Structure 1
């Protein structure tokens, strides 16, 4: 028996339920101080060429620079849209765009992340579709753990050699 799958390599969606109100989850994705707590090593948001203070909430048109724990280089992009406590959309380099929704649910909040406009050449499918799918799944769970339990599971110290970085599930 053959199973035929028609995957759309240009986009994916990931979803996690978090026992918190959408406003609280939104806050974890919308300021430097929050993102540096559970997600990134270093975050910088700029508005009109000025660096935002660490507590300031992002707005449409802001630029960002992210540095990941244990990885060289940085990610730069633009905040494309912020709809109150409901969603954030941002450019994500060559990997397309990302929309994050914070949906009220009887449990608390559905955190829904959609990455789209992903290039569909073989290298982009490998790097952006598979790589980002795995990465976002981990980071969304890390966010859930931080909000619900107060701790994170990502590796923040002891940089590891490049040959094993893609094997890590707690990058």
Structure 2
């Protein structure tokens, strides 16, 4: 008897408190430990905070891998990782955080429920998501818009998004 099928997942990670890149590394390691076989990791990008411009700048990455986790199991894993890294879920929305882990898309899955939207509801509006995602999956087609990540990226402002660590900065342990 075989287990659940593996599906490709795309995630975005960001941090703007503490040792940002170390927090991203910890998040990646925890995703692997939780059942996500990460095989592609973008460069690390230093990005402006959004939407509160006075907040500290973020370090952002996009990753892709395979997992047999359901959408809600993956969401629970992401939230547990954020909590383990000190995220305060009682803080106001968009507050600075030590780690944010967002599900961008899951192969073959469209979800729209109160606690989860797949693909991510605002990924197409955000350079801090699209720039790293375009690095690792430029031809990925957004399942709702039918546009590639490259096409989506062409329609957003990228000012202030800069590479701080080139691809290859992380490898699975």
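For structures 1, 2, calculate Rg/Rh (Cα atoms, Kirkwood Rh), for residues 81-136 alone and state which one comes out highest.
1
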Check your understanding: Which of the displayed structures (1, 2) returns the greatest value of relative contact order in percent (Cα under 8 Å, 6 or more apart) on calculation?
Key -> 2
Review point. If P(r) over Cα pairs in 10 Å bins from 0, in percent is computed to be 10, 41, 39, 9, 1, 0, which of 1, 2 is the source?
Key: 2
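Here, each number is a calculation from the coordinates, and none is a lab measurement. Small disclaimer: the values here were computed from a predicted structure and weren't measured.
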